[in-house]
Structure I
Amino acid sequence: MPVDIELPRSRLTLQPSAEPQEEHDSIVIGLVNNMPEAALEATEVQFARLLRAAAEPLSVRLRLSSLPEVPRGRAGLDRINGGAYWPIDDLLRERLDALIVTGAEPCAPRLSDEPYWQRIGDLLQWAEANTTSSIWSCLAAHAVVEHLDGIKRRRLEHKRSGVFAHAILRGHPLLQGVSAPLSTPHSRWNELPVDALRDAGYTIASSSFATGADMFTKQRRSLLVFFQGHPEYEEATLLKEYRRDVGRFLRAQQAHYPAMPDGYFSADAIASLQAFQAQAVAAPSADLIASFPAANIAASLKNTWNTGAAAIYRNWLALLASAKKVAPAAKVS
């Protein structure tokens with residue numbers, strides 16, 4: 001079924017022929033996209049694709065927004081101000097069934113010093129009072145847990161990057177029809193301690209020794225869903241991030257050559273990347289990134305997590321539909 005990107009009301013007023021679509025027969029979700037410029041559009045695509053894979057037989061209307069306090073360059077501001085994004089205050093004046101809030105590029109050592117810290121807290125309060133459920137991804141998950149329970153994330157010794165297998169909590173409503181192990185991409189420098197989450201009343205829905213808590217939930221006035229991983233990622237997302245980090249090494253912006261993502265590349269891809277790494281470490285140069293073997297490796301990548309991710313989001317949409325009593329859309333013959 002379709003996942004429509006719904007334009008702001010102010011944008012529709014500039015198009016006399018356009019009329020706001022009925023909301024009673026659709027799930028209306030706000031996507032608060034706080035990713036940096038390089039990933040802003042890709043994140044829109046990733047979540048829309050995942051919702052589309054999960055939506056059958058429901059109809060979903062997606063409204064894009066972003067936190068104004070997130071620092072941005074010209075390209076990011078141009079995209080956000082280009083007409084498809086709802087100003088956050090306009091978004092929250094409308095009725096939404098759910099929110100999805102992404103992470104952001106860290107600016108400060110402590111989350112409480114981030115420019116959007118207070119806004120995240122306000123958004124959490126709004127979501128609890130006005131939605132059936134909300135999803136908080138990566139840094140947004142860390143910020144909300146600290147707001148709610150004072151649990152601070154801790155820095156990892158090495159970046160946790162790759163596709164990891166997770167055990168799942170049988171009987172969890174968001175995991176109906178999901179097979180174990182559940183594969184999920186992760187890409188982060190920080191984590192929330194599992195024991196502290198359990199002690200504070202969070203339900204750990206999926207986890208592994210390597211990643212700790214993958215997905216976890218907390219039922220308050222509404223259902224809060226948290227991901228430390230990225231089930232929305234596409235096949236080549238981790239490859240692009242790895243290439244970005246290699247580029248930072250070659251430009252002397254970071255001291256150490258990045259480790260490859262775990263459980264992600266084929267044996268042939270690993271051999272090719274190891275050969276490139278040897279050359280890069282021996283004679284680092286910013287120009288060398290042009291010969292990074294991205295195209296050949298991208299062609300060999302497989303999305304091993306989409307089935308599980310779509311099932312989780314399908315269960316989440318069913319929960320929203322049940323609360324709203326949305327009937328499945330009629331099929332066109």
Structure II
Amino acid sequence: MVDLLDPLRVKGLILKNRIVMPPMQNLLATTEGAVTNNLIEHYVRRSKAIGLLIVEHSYVSLEGKLRKKQLGIYDDSLVPGLKKLSSSLQGTDTPVVIQITHGGRTSSMDITGAEPVAPSPSGDARELQVEEINALTENFAMAAERAIKAGFDGVEVHGAHGFLLNQFFSPLANKRQDKYGGTLENRMRFPLEVVERVKEKVGGKLLLYRLGSDDLDSSGTRIEDSQKFAVKLEEAGIDIIDVSGGLCGSMPAQLQRTQGYFIPQAEQIKKVVDIPVIGVGGIKDPKYANTLIQEEKVDLVAVGRALLKDPDWAINAVKMLKAN
């Protein structure tokens with residue numbers, strides 16, 4: 001029986017266990033999005049005893065920035081700092097990938113100085129033109145190239161939590177009538193084009209996709225849609241699918257009563273793909289995380305807020321499970 005402490009081989013890398021530190025915004029970058037010593041210390045402190053570390057969402061272009069001190073990956077000038085971050089983590093034997101994102105309609109002119117963009121008009125956001133969509137695909141590709149130059153073991157494309165790629169996938173946010181909207185096939189088109197170009201840039205490195213699997217709205221993304229999307233993502237070369245919420249966000253109030261609130265969605269995704277699936281959702285009990293692996297509900301378990309609260313969570317979890 002496989003458990004939480006068993007290694008997992010993915011794309012030539014060996015993850016020493018099934019514990020994942022998911023991408024969590026910490027706002028420790030400079031206002032230009034550059035790496036700081038405090039940011040490096042934050043990750044080094046939590047990197048020990050985990051199988052995979054995913055660095056927080058980093059914006060691929062200035063108009064996609066979400067917060068004043070969000071980490072950036074939009075310009076070549078940021079690569080030296082990112083390289084310092086990745087090299088600081090290499091001694092832990094923990095593979096490190098970085099998540100790349102664009103806020104879309106959730107970005108603000110107060111932060112970016114630019115009008116927000118979206119698949120369809122929404123609030124202050126204007127609709128993207130096709131040539132702009134193509135340019136954004138290249139923004140993601142160039143960000144991925146910077147990540148590899150900076151020494152990361154791979155990239156996670158952020159397609160969840162109501163950000164731009166998730167907005168294109170969700171019928172709640174995408175009301176377009178062209179090839180990028182309407183049918184499920186059309187709503188998947190832009191995210192898959194991004195994956196294709198990012199794949200070209202990362203080469204043999206790890207490629208993850210954070211899937212906004214459920215909007216928790218009867219008119220929005222349903223898990224059946226996400227299962228079809230997951231199959232397409234695997235066909236496109238994704239190595240690991242990281243299952244989370246859609247437009248409902250990462251911490252939907254209606255699902256926060258128990259641990260593992262997105263595990264049911266991850267289970268459904270795992271049924272239709274042959275690549276590893278990460279499950280998430282307020283997980284803090286090592287024994288519960290271990291059971292998820294033993295029962296083959298997911299292949300990897302992301303532990304977020306518990307690691308933020310206690311940097312030694314993984315170290316203590318390993319000790320506890322080895323003692324039992």
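Each reported figure results from applying straightforward, stated rules to the coordinates on display, with no laboratory input. As the structure is a prediction and not an experimental result, all values here were calculated from the model. Cβ atoms are built from the backbone, for glycine too; each structure is taken alone.
Where does the value 14.2 come from, among I, II, when mean count of other Cβ atoms within 10 Å over residues 76-83 is the thing being computed? Source structure: I. If log10 I(q)/I(0) by the Debye sum over Cα atoms at q = 0.07, 0.10, 0.12 Å⁻¹ is computed to be -0.24, -0.51, -0.75, which of I, II is the source? Structure II accounts for this read-out. Taking mean count of other Cβ atoms within 10 Å over residues 228-235 as the criterion, the top structure among I, II is I, with the largest value.
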